[in-house]
Each structure stands twice: as C-alpha cells, then as structure tokens.
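Enquirer: These notes open a run of structures that come right after.
Read-outs throughout are calculated quantities, based only on the coordinates presented, and are distinct from any laboratory measurement. This one's a predicted model, so the numbers in the text were calculated from it and none came from an experiment. Cβ atoms are built from the backbone, for glycine too; each structure is taken alone.
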Structure P
Amino acid sequence: MPKLQTGLFLLGILFCYQLSAQQSVVEIDGSILSNFQLISADPRVRVALEKIQQREAETVREQIRITEIPAPPFKEERRAAYFLEQLKLRGLENAYLDSEGNAVAIRRGSGNGPTFLIAAHLDTVFPEGVDTSVELRGGRYYAPGIGDDTRGLAAMLSLIEVLNESEIETSGDIIFAGNVGEEGRGDLRGVKALFRDRPDIDGFVSIDGVRLRRITNGGTGSRRFEFHFKGPGGHSFGAFGTASAIHAMGRAISKISDMETPSYPKTTFTVGTVEGGTSVNSIAADAIFALDMRSNDREQLALLEERIKAAALEAVAEENARWENGEISVEFNLIGDRPVGQTPADSTIVQIAALAFDEVGIELQELGISSTDSNLPMSLGIPAITIAGGGNGGGAHSPGEWFSPGDSSHVGPQVALLLTLALVGIEGLSPAMLEIRNP
C-alpha cells in the first residue's frame with residue numbers, strides 16, 4: 001500500500017477511535033467522517049447553524065402557533081393548510097397538498113444526487129373538541145400536542161428558512177412534508193401515500209417529539225384488529241339457552257390474557273376496548289373488542305396473530321357447544337398495520353446522524369426501536385431513521401403534555417440541517433452520501 005494511502009487509512013482509524021471515545025454507540029467510517037467535516041466546516045453552513053440558534057425564540061413561537069391549530073386524527077386539514085402556507089412563505093413556492101392531505105414541497109438539487117424525504121407529522125392523538133391553547137407555567141409550555149409532533153413541524157420550518165437563505169445548491173432533491181395519519185388509527189396513511197406516490201425516494205428522516213438523545217433506527221411493528229362476535233341474541237329470560245356474543249368474547253379475552261410472549265424480541269398484546277350488547281336483560285347479538293399486537297420481529301408478530309385468532313375461534317366453538325342454540329361467529333377486521341423495520345446501525349444515515357449529534361454537542365445515548373413514520377420505509381429497505389426536534393418535554397399523549405426550550409432546543413433543527421446536507425450533498429463541495437437506489 002502506498003505511503004499516502006497508508007497514512008489516510010490510519011488517519012481514518014484514528015478519527016473513528018476519537019469519535020468512538022465520545023459516542024461509543026456508533027462506529028464511524030473514515031470516509032464518511034471526512035465528507036461530513038467538509039460540510040460542517042463550510043462557511044455557509046456555519047452561518048446557517050448560527051442563524052438557527054439566533055432564531056430559536058421565533059421557532060418556539062411558531063411551534064405555539066401550530067399547536068393551537070387542532071389536528072385530530074383524520075381532521076388535520078386546518079393545520080395542513082397553515083403548514084402549507086408556511087412552506088410557501090419560506091421560499092418553497094411549489095408546495096401543495098397531495099391526495100391524502102399531506103403538505104409537501106420540493107427543493108430541487110442540481111439533478112446529480114438522490115431524492116431525500118424529511119417529514120414531521122401533523123396529527124395529534126387528541127380528538128375533536130380538545131382545547132389546545134398553550135399556557136406558560138413555571139418556564140414550561142403546556143398544551144396537548146405541544147411536543148408530539150408540533151416541535152418536529154417547527155424544527156423543519158427553521159431548517160427550511162435558513163437553507164433557502166444560504167443559497168446552498170444541493171446535489172440531490174429534498175422533499176419536505178408535514179404528513180397526516182401517524183397517530184393511532186391513522187395507521188401511517190400519510191407516509192404510506194408519500195412512498196406510494198414517490199417510488200424514487202432514496203432515504204427518509206422523521207422529526208418526531210422532543211429530547212434529542214437517541215437515533216431511532218428500528219421500527220416496532222403492530223397489527224390491530226377488531227374482533228366482531230355475532231349471534232342471534234334474545235331476551236335474557238325468554239331466550240335463555242341461546243349462545244351470547246359477549247360470553248364468546250369473554251372466553252376469547254380470557255384465553256388471550258393467559259398467553260405468553262417472548263421478551264426478546266419484545267412482543268406484546270392488549271385488548272384495548274370492548275363494546276357490545278343491547279341492555280342488561282338481553283342476550284348479546286354483537287360484541288367487539290379492539291386488539292393491539294406489537295413486536296420488533298415480523299415472524300413473532302405473525303405467529304402471535306395466528307395464535308390469537310385461533311384462540312378466538314376456539315372460544316366461539318366452546319360457547320356454541322355450551323348452549324343448544326350455538327350460532328356465534330367471529331370476524332377479524334384489520335384496523336391497523338405498521339410493518340416491522342430496521343435500518344442497520346452501520347448504515348450511512350445512522351453514522352451521519354451520530355456525527356451531527358457530535359457536531360452540535362449532543363451525547364448520543366442509544367439507538368432505539370419505536371413505532372414511527374420510519375417503520376414504512378424501513379420495511380421497504382429504504383434507509384430511514386427518526387430523530388427528535390430538540391428541547392425538553394414530557395406527558396406526551398396526555399392533557400398535561402409540556403415543552404421547555406431550555407438553552408439548547410436549537411440543536412434539533414441544527415442536527416436536521418447537517419443530516420440533510422450530508423445526505424444530499426453540496427454541489428461543488430461534497431458528494432451526496434445517500435445512495436441512489438435505482439439509478
């Protein structure tokens with residue numbers, strides 16, 4: 001090996017060791033580090049990072065404005081319209097609402113690079129009628145949805161603003177999206193539509209929540225069903241002896257509750273809601289329970305589903321055998337399907353995110369597995385991670401949800417900026433590090 005190449009090789013190992021001493025969670029390849037350093041040292045990028053910090057107070061004010069626009073599941077229209085307007089005001093004049101209701105805009109590159117999608121979700125878990133007014137108490141902002149995921153939306157707008165002011169030309173295209181349907185029965189419908197309509201997307205980052213301390217590179221899969229038990233029903237006294245839909249449901253729940261699942265890969269289940277019957281003096285003709293099943297392994301998730309469905313059929317058979325008029329049946333209605341996914345810890349996108357954390361002075365505590373919009377691209381084999389938007393917070397999905405910017409919330413959009421530029425490349429400075437999947 002020539003002396004120059006040997007020196008570069010050893011230098012790469014040294015860089016890897018030095019970074020590992022600070023962030024032992026991810027090992028960094030020397031060539032990825034070199035390209036990242038070109039971007040992070042560029043004067044235009046340094047100015048953009050400084051502007052993000054200087055404007056953080058306005059970013060928080062924007063976060064409050066978005067929070068106070070309700071966005072219940074399947075009713076995100078008002079917030080989507082506002083976010084669309086903000087995309088346009090920040091220079092993305094081609095912004096539009098797609099067929100699913102996502103607010104989307106594209107910042108074109110030179111045409112020499114990949115297509116990268118960065119998104120934050122518009123919807124909250126809170127139903128229509130919940131007051132989302134923001135209240136400041138003891139240095140904390142309180143409101144339903146103030147962190148999940150209004151912070152992600154505000155961080156993205158901050159990133160867009162400074163990126164367009166910098167006039168940096170990227171090699172790749174950047175798609176920005178405020179997407180619908182991440183929470184609950186939304187079932188990732190927004191991000192599913194984005195990837196359905198844009199099969200050319202090469203990589204994905206979701207900004208979701210607060211507390212920038214980990215990179216989510218794994219997607220916990222879930223399958224959600226309504227089990228609908230049906231029968232003839234009748235009077236509790238006059239028709240006694242007729243099989244009951246509620247009794248069958250109870251037998252099924254009892255069998256399910258006794259099941260054991262592996263702790264690794266973590267696999268879980270719960271019957272979340274039950275309903276049915278007509279009155280206290282009626283034999284139930286209908287009964288429904290909603291079931292959530294989750295796992296970090298697709299095979300374990302499929303096995304659990306098979307076992308639980310078999311238990312329900314067994315419960316129906318037992319209820320029918322118990323009575324003379326056994327006519328109970330059960331239907332399995334799928335109401336949610338979030339695929340299991342994984343982005344390898346040594347993938348380029350994870351390494352760049354770790355470098356971005358390090359650059360802004362954030363200690364990367366762990367790589368994590370969760371259920372986010374990244375599940376979908378991960379399941380398709382597309383490099384994808386989820387990061388937080390910065391700041392501190394708690395009480396997510398509760399009426400007492402809160403957010404505090406502290407003195408470092410600006411690092412959220414700063415990490416997003418560095419990650420984006422490294423993935424799509426800066427024309428004439430550094431190549432895109434995100435690989436084009438179908439050149």
Structure Q
Amino acid sequence: MPQATYHFPKGFLWGAATAAHQVEGNNTNNNWWKWEQDGHTEGMAGLAADWWGGRWKEDFDRAAETGQNAHRLSVEWSRIQPTPDTRDEDATGKIPRHLCGGLKERGITPMVTLHHFTDPLWVTERGGWETEEIVPLFEKFVRKTVDALKEYCTLWCTINEPTGYALNGYIVTGVDTFPPGKNNMKLAMQVQANLIRGHAAAYRAIHLIQPEARVGFAHHYRSVAPHHAWSPLDRWVARNAFTAINLGFVSALAEGVMRSPVGSVRIPEAKGTQDYFGFNYYTREYIAFDLRKPGALFARNFYRKDAELSDFGFLAFEPEGMFEGLKWIIRTFPNLPILVTENGVNSADDSLRPRYLALHIHQMWRAVNFNWPIKGYFHWSLVDNFEWSFAWKYRFGLWGLDVDTQKRIRRPSVDFYAEICKENGLSSEMVQKYCPEVFEKIFPS
C-alpha cells in the first residue's frame with residue numbers, strides 16, 4: 001500500500017467558517033428574522049449555536065485544540081447599527097471585539113466578513129441593495145466596524161456570495177429562496193451592481209483605515225457543464241448559466257464591467273479592488289435546454305444521475321469541480337492569492353464528510369502542486385448552524401449540535417480534520433483510517 005503525505009506550504013491557514021445570523025442566536029432586527037417570522041423557512045434560527053450567549057468560547061477552544069489556526073466569522077450589521085442614527089457600542093464590544101480577541105488569544109487568525117446575507121430592517125425599509133443609497137450606508141458601517149476591530153484583524157471579506165444574494169432573492173426558482181423573494185431579472189442585476197459598488201467603496205475605506213489590510217470578497221463558484229456536450233443549445237444555456245452565476249461580480253473586479261446574460265454594466269471603480277480571491281465551492285451541476293423554462297433563460301439544472309448525493313439530495317459529490325474552479329481563477333487573475341473561504345457538505349451521520357474532505361483537499365493540493373498561490377482553507381462549518389431557508393434540516397458542522405440542549409456532538413470528521421491541520425497535509429495513513437473507500441483515488445498503487 002502506498003505511503004505518502006501531500007503537504008501544503010508553510011504558513012497555510014487551516015480553519016472553519018461561520019456567519020453571525022447562523023450561529024449567534026436571537027438576531028431579531030434583520031431581514032432574515034422577518035423572513036423566518038413570515039413563514040418562508042423550514043424552522044427558526046432561535047438561539048442558533050448561542051454565540052451571543054457566550055458559547056463561542058468553547059467552540060473556539062475546540063478549534064484551537066484540534067489544530068485550526070484561522071477562523072472566518074461575520075459581524076451582524078443590525079446589532080451594531082440597530083437604527084440609522086444609533087450605534088450599539090456594547091454589540092460591537094460583546095461580539096466582534098470579544099470574538100476576534102478570543103481568536104487571537106488562542107493563536108487563531110481571524111478573518112472577518114462584513115456582510116453575510118443579512119441586512120438591518122431599517123435598511124430594507126429604504127430599499128436595501130435595490131438602490132444606490134445603500135452604498136454610502138454600507139461604507140459608513142464598514143468604516144466604523146473596521147476601526148473598532150483593526151487591532152485584531154487584517155484579513156477582511158467585504159461581502160459573502162453577492163451573486164447568490166442577488167439571484168436567490170430576486171430570481172425565484174425553488175425552495176432556496178432569500179428575502180425579499182421577488183422574481184425580477186432587472187432588479188437582480190441592479191442589486192448585484194450595487195453590491196459591486198458597495199464592495200468597491202468598502203475596499204477603499206478599509207485600506208484608508210488599515211493600509212496593510214488584505215481585502216477581498218467570497219465568491220460562490222458553481223461548476224456548470226452542458227448535459228450533452230454535442231448539443232449547441234445545451235452549450236448555450238450552460239454558458240448563460242456560467243455567466244449569470246460566476247462572471248458578473250468577478251468580471252467587474254477584473255475589467256470594471258459587470259457581465260450578465262441580459263447585458264453589461266460599467267462599474268469602473270470596481271476594477272482591481274481585491275487583494276485575494278475568496279473561493280466557495282460545494283458542487284457541480286449539469287444544464288440542459290428546456291423550452292418550458294423561459295424564466296430561467298431556458299435552462300434546466302440537475303445533478304448527474306450516477307452522482308453520490310448528500311443528505312436529502314442537496315449536493316452532488318463532484319470534487320473535480322474544485323480544481324476546475326481554481327484553474328479558472330488563476331486564468332482570470334494570474335498570481336492573485338486564493339483563499340478557499342468555504343467548502344463542506346451536509347452529512348448528519350458524518351458518513352460522507354470524511355471522504356468529501358479528503359477528495360476536495362486533494363484537489364486543492366493538486367492546485368498547490370502547480371505552484372498556484374492558494375493560502376488557506378476554511379471548512380464549512382465549525383458547528384451545525386441555521387442553514388437559511390432550510391433551517392436545521394442540513395447539518396454542515398464538524399461538530400454536531402443538539403438545538404434543544406445546545407450540546408456539541410463530536411463527529412469523526414473532527415479528528416480527521418485535526419490531523420490534517422496539525423500535519424499541514426493529507427497523509428495516506430489518515431485516508432486509510434478515516435475514509436479507506438477513497439484511498440485508491442488519492443494514493444493510487
């Protein structure tokens with residue numbers, strides 16, 4: 001049996017990712033809380049993982065004890081600025097400062113996301129991201145937050161998955177719908193353009209406050225392929241899907257033009273506003289032309305028939321799409337550092353997670369082996385959390401969570417990921433121990 005270890009560069013960041021609304025609990029002043037109250041989700045966030053109540057301390061202890069040296073978290077705008085004219089200094093101190101300070105005390109590098117899907121209710125009442133008025137409002141919030149946290153953090157993510165925010169909230173195609181639940185392509189493009197403007201303004205504001213900062217955003221890369229490669233119609237709708245999902249925000253930062261299947265928008269101030277590329281990857285899907293779906297630009301999306309699926313068929317297990325996405329980034333932004341800001345799978349019994357981890361980290365190592373500048377990996381997630389429209393149905397945590405008792409449940413993947421973090425690599429012994437069924441794929445004879 002082959003014996004080897006795939007090592008990563010010295011100083012590589014190994015951590016997990018979380019988001020404020022998903023773990024804090026009792027966030028009652030944002031658009032997602034109202035969305036839950038209006039019955040659009042499969043359950044309520046409630047206490048979530050009770051980080052607002054202090055349970056972050058034990059979760060960070062667990063992260064440190066298991067070898068993680070970085071953690072990506074987000075701040076909740078609606079707590080810090082509950083009304084247009086008030087700022088809650090206690091909220092700034094109690095969660096962001098305490099969390100970032102707590103990470104530093106444990107030898108863990110904080111990465112702070114400034115917008116992770118949620119908006120204060122007063123912002124939505126003013127039109128939210130549908131209007132350019134939000135850009136200076138967001139910039140002001142960013143300035144105050146970064147100024148408060150600058151002694152703890154130099155690694156910033158302005159906006160998480162902005163394209164997902166725009167498409168899930170403004171092109172309603174299924175159950176994974178975000179607020180405000182409108183179905184308007186023009187508004188979706190308008191929202192994405194304003195998110196780009198907000199990112200660019202935040203990027204410059206952060207660098208004025210902290211010149212040494214590293215600033216980027218987190219892009220949800222969705223691998224898409226035509227159902228029939230020989231079909232020009234399937235190839236056409238697949239190209240449209242790739243443009244809609246992957247190109248809009250990215251093209252604005254690359255060339256100052258937001259591209260979409262229905263037109264382009266010049267946003268010159270966005271060009272060059274990233275110091276790293278934040279890469280979220282989960283799965284790949286296939287696209288076929290379908291005349292019955294004009295609202296989706298005639299595209300029908302599905303997973304491969306023979307693909308292994310996660311719980312409830314939510315994700316297809318397609319690790320090769322991760323390498324494909326990293327290669328696309330390198331071609332678009334040569335030499336720009338890359339952080340894998342999210343990667344994970346919903347597997348309540350942990351039966352899929354070990355091999356998902358192993359195969360995706362192996363794909364990441366393949367990219368590193370080409371000397372591509374990948375600097376870190378954040379697993380989604382540290383502990384089970386409120387999974388947006390699906391509430392508690394999908395379990396992504398290394399650690400399980402009993403929502404009623406707040407008890408943490410140690411899954412086998414905790415120990416597997418701990419060995420990876422401590423070794424700064426993936427070894428044949430680890431794979432044989434935790435997921436022998438994929439050994440030959442990673443360490444072929």
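Enquirer: Match the computed value 54 of percent of Cα pairs over 23 Å apart, for residues 31-286 alone to one of the structures P, Q, and report its label. Write down the numbers at each step before the final one.
Expert: On the way: P: 63; Q: 54.
So the calculation was done on Q.
Enquirer: Out of P, Q, choose the structure whose coordinates give distance in nm of label points 7 Å out along Cα→Cβ at positions 279 and 391 equal to 5.2 when calculated.
Expert: Details: P: 5.2; Q: 3.6.
Structure of origin is P.
Enquirer: Once mean count of other Cβ atoms within 10 Å over residues 143-150 is calculated for every structure in P, Q, which label goes with the largest value?
Expert: Details: P: 28.5; Q: 18.8.
Across P, Q, mean count of other Cβ atoms within 10 Å over residues 143-150 peaks for P.
Enquirer: By the measure relative contact order in percent (Cα under 8 Å, 6 or more apart), tell me the structure among P, Q with the highest figure.
Expert: Details: P: 23; Q: 19.
Top value of relative contact order in percent (Cα under 8 Å, 6 or more apart), among P, Q, belongs to structure P.
Enquirer: Check the numbers for FRET efficiency 1/(1 + (r/R0)^6) of positions 183 and 215 (r between Cβ atoms, R0 = 30 Å, to 0.05) across P, Q and tell me which is largest. Let's see the in-between values first.
Expert: Working: P: 0.90; Q: 0.35.
The structure with the largest value is P.
Enquirer: Identify which of structures P, Q gives the largest calculated value of mean count of other Cβ atoms within 10 Å over residues 207-214.
Expert: Values: P: 22.8; Q: 13.9.
Once mean count of other Cβ atoms within 10 Å over residues 207-214 is tallied for P, Q, the winner is P.
Enquirer: Among the shown structures P, Q, from which was the value -0.32, -0.42, -0.84, -1.02 of log10 I(q)/I(0) by the Debye sum over Cα atoms at q = 0.07, 0.08, 0.11, 0.12 Å⁻¹ calculated? Write out the running numbers ahead of the final one.
Expert: Numbers: P: -0.41, -0.52, -0.86, -0.98; Q: -0.32, -0.42, -0.84, -1.02.
The value was obtained from structure Q.
Enquirer: Then there's this: Determine which structure produced the value 2.0 for distance in nm of label points 7 Å out along Cα→Cβ at positions 111 and 399, calculated from the coordinates; the candidates are P, Q.
Expert: Numbers: P: 5.7; Q: 2.0.
It must be structure Q, since only it matches.
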